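Since every read-out is calculated from the coordinates, none of them should be taken as a lab result. Since the model is a prediction, treat every value here as computed from it, not as a measurement. Cβ atoms are built from the backbone, for glycine too; each structure is taken alone.
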Structure I
Amino acid sequence: MRILHILNHTVPANGHVCAMVDLACTQAKQGHQVYVCSGGGGFDALLAQYGVEHVTVDQARKPAIILAALAKTHKAIRRIRPDIVHAHMMTSAVIAAMLRPISGFKLVTSVHNEFQRSSILMGLGQRVIGVSEAVSQAMIERGISPKKMRTVLNGTIGSPRFPRPFPPPLALQRPAIMFVGGLHPRKGVDDLINAFGIVSKINPQTHLYLIGSGPFQSEYESLAAAQAPGRVTFCGHMADPRPYLLGGDIFVLASHAEPAGLVLSEAREAGCAIVATRVGGIPEMVEGGKAGILVPPRRPDLLAEVLLPLLQNPETLAQARANSQINIEKLSLDRVTQETADVYQELLV
């Protein structure tokens, strides 16, 4: 197949970008002719390593830029003649939908950020992929036809973004609680820090590592200094967080909304015990709670209540770490790529 992925950029530290890069590289590895049309970013070199051609098109939401993006994307489509155009963000879906009647390709869209109001525009695709069943059901409730919707649960095992073999684990202050993600309210970072404040008073040797960056970092630094002075480390963004995950004990994702966080796949592969909120696609990423402990969102008290037994009892922690491996093969990138190809084939038959 000739496949063209369209999205806003290829900057790392964005979940939809990582998912697209994983998919595009794996498709190219399987022998498909794969192209990416975006504003560009740090993953362009990796795409090139896999033989994926990148066409730079600025998709900033300004009228003059969008008109230029339409013209440049149309030119690229005329040259590439894709069988499938796969759009990963809202502006990309609109551009592709406007060009489809004059170009004849089949249009697939992926809903990565269902919590955004504008994600309804992903319904412009002839097939719409939700990255979890929770996302698919939410989009159906918002008016997208069930006949269009398909679910391909996220998974990262075998990702080309992370070279093999595994890197060595970092020597951390343990027991170590880990978080990887953007430092902003949707991720429940303040809930995690508040829960850690409760935990650290009972288990003062415990340490919290926050891996990521974001506009609320200074606010969270102040909160951490008040709740658990000297026990929280802000690590910044890491292109490869695996040394931290491998060196830690418990991974926590306290999100208020989460379509299907890729980091849960990465943390499970690293062997962390998983504690996460029961929102969005998170339960699907942890086998409904078999591979991780689920708690309500916005309840740091309950989060602390779950963390304490893991920190106080080595056998309980060991069992939680073992549980994280239950049916982990479900999170393979090969499965994601095959299920996506099945969606493509529905349109091409």
Structure II
Amino acid sequence: MKWPAHGANPQYLFEALQISMPDQKIDFSANINPLGPPGILKENWHQLFDVISEYPDPKGNQLKKKLARNEGIDECQLLIGNGGAEIISLIGRMLAGKRVVIVQPAFSEYEEACRINGCSIDYYQLEPDSWEWQEGITAKLKKADALFFCNPSNPTGVFYPRTLVLDLIKACEKNDCLMIVDEAFYDFLIDYESIVPYIGPYPNLLIIRSMTKMFAIPGLRLGYLIAAPPVIEKLSDLQPQWSINALALKAGEWCLESESHMSKTRGMIKQERKRLFAFYKENGFLFSPSQINFYLLKDPALKDQLPLFQFLIERGIIPRHTMNFPGLRGEWLRFAIKGSEDNSRLMGAIEEWRSSHL
């Protein structure tokens, strides 16, 4: 069976499994803010009608100004993209034919973008189950042109401290290697340690950000890159004209005014994560020590989590499989943290599983 490469769009999962999708379902496979978009978007949505009759600003200057002011950087250090996925795709094109190392387990699009562009790909595997760093990264960097590192990690939700990231940046610089840090979920962290100040002294550092997760706008597609001006210029030359639509650009400006929405989200996620993890511990499940809005889960009685996966799917609970994550290969399932009612339904299904598989 060919497993879908991403979460969300559950119709493709049910199609692959050759079973009918139930009318009542909860999709835990997409890591989107369960509170939905910020109120400012709903309140001002009607204003976007006037925007669609004009071409968007191809440089996204208004949004770029607000992002630069928020991050304390120059606008020439920013590139806005059609979601983080476009940024990753552009980086893959820039690295065409180069040697790349990917810290695994990781988001599959790094490898897809690099493989399409003829890169030589190597893995650096984090310690299974503990997700801690092992020896050997230095040797790999000596032969690499770029290192991809997702922090907080997708799929584990683990956040690695700034001291570790800085050591990696320095090791990459020493070996003339780009350090590409994907921070798509950084804004779900309560104690985020910014690495943006390192952009100036370390021109080998690239930081990918997404606005689709926290602000629940995956249908609009919006992300950005923070990097040294020469890198931004290279990637800009590869980017299609009018890559970002006018609705996304305007929505992005409004989202940046929604600090209260972000704060409320972080508080809710923390509370629900604590409740879920206490429940899993009580019922003998293993889970990754996530600090954000998703986590890995497994029943230690199973090597392959497919039976649990199918059990939940039949009850309209849709996890994210891990068949295409190197180092996981189906031994874990990934779940988004949703609202209280949805999480309670998940826990109810897990209780049912546990009572029938003791």
Structure III
Amino acid sequence: MSFSIGIVGLPNVGKSTIFKALTKKNIDIANYPFCTIDPNIGIVEIPDSRLKKLSEISKSKKIIPTVIEFFDIAGLVKGASKGEGLGNKFLSNIKQVDAICHVVRFFDGDTTHVSGEKDPKRDADVINLELILSDLELINKRLQAEIKNSKSGNKEVLFRIQVYKKIKDILENEEMLNRHKNDFSEDELKEINLLNLLTIKPMFFVANISEDMIGKELAIEGYDYKIFPISAKIESEISEIENEEEKNIFLEELGLKESGLSRIIKFSYDLLNLITYFTSGEQETRAWTIENGINAKKSASKIHSDIEEGFIRAEIVSYKDFVNNDGWSGVKNAGVCRTEGKDYIVKDGDVIFFLFKK
């Protein structure tokens, strides 16, 4: 199971520059709309200081961090839901991702703006409206089809009609579904998730700013999504510094504790409700990404389906106990290593050894 973030926005707002800095991947960047056609995909390691400590204790030969994928999706324009600017293609690319990073331009400059001048609220409205219209078109088609089938009185069909009408009402008010999750029951959300709608995906904003805007509070009227102020130009410079000490000095000079992109990576992980468990031994120490609330047997499938199918039990210790007792032998002697069955809900930081039938 992989997890991914789609970077979206109008053309020339800095999406590709941010993607390049984030993933350290060489891509085409140009000062004209639709330089990006097919989505660029980059894999980014999730920073986790626990890996190094576990590796030292286990004397591991290698460390393997967990990762998240970022998709640089081509710039959307007004009318994208009707096919403007290759919009249908770009909207279909968004369906592939688990969450949306919406880049909005706050800086002035020579870079061509597709609407002539910067206006963060207008730009945010344009993108979100296109996502809403795309979902509304899909829901209207599904609703009409289910209404035709409703004469049979099938309870499942009637339930879907009820859910689709609730969705339709929200979208027709030009509101994002991800702001209304609490309005739906658990069963309704399961039905919604089958539709792979764009507006239900978690979203946050990246405000692409100039250097003189660093430290300023930013807001976009009408939106309460998390906003990350980032200078794509500065982040690009930071990403090119290989030496960590030099990078930290550069950040300090700018009055920053860490790069904006590091904060985005960590926040994206939390936004998707992900946690990390570890396996640690002489061969490797490795981080594994799972959704919060997954049980031990299902978590084992992250490593290999054979482990899930042949699951017997799991030996589990917290990261803190593993470190404080000097690894596997120490935790067993101290009596802090637990044996858990298939229904145990894995917690962030668990160090696990799975026993299974081969």
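So if we calculate FRET efficiency 1/(1 + (r/R0)^6) of positions 49 and 281 (r between Cβ atoms, R0 = 35 Å, to 0.05) for every structure here (I, II, III), which label has the highest result? Max of FRET efficiency 1/(1 + (r/R0)^6) of positions 49 and 281 (r between Cβ atoms, R0 = 35 Å, to 0.05): III.
14.9 is what came out when mean count of other Cβ atoms within 10 Å over residues 161-168 was calculated for one structure; which of I, II, III is it? The structure behind it is II. Taking mean count of other Cβ atoms within 10 Å over residues 217-224 as the criterion, the top-ranked structure out of I, II, III is II, with the highest value.
With Rg and Dmax of the Cα atoms in Å coming out at 20.4, 62, pick the structure among I, II, III it was computed from. Could the numbers behind the result be given before it?
Numbers: I: 20.7, 65; II: 20.4, 62; III: 23.2, 70.
Computing Rg and Dmax of the Cα atoms in Å on every structure in I, II, III gives 20.4, 62 only for II.
Using the calculated result 16 for relative contact order in percent (Cα under 8 Å, 6 or more apart), pick out the matching structure from I, II, III. It was calculated from structure I.
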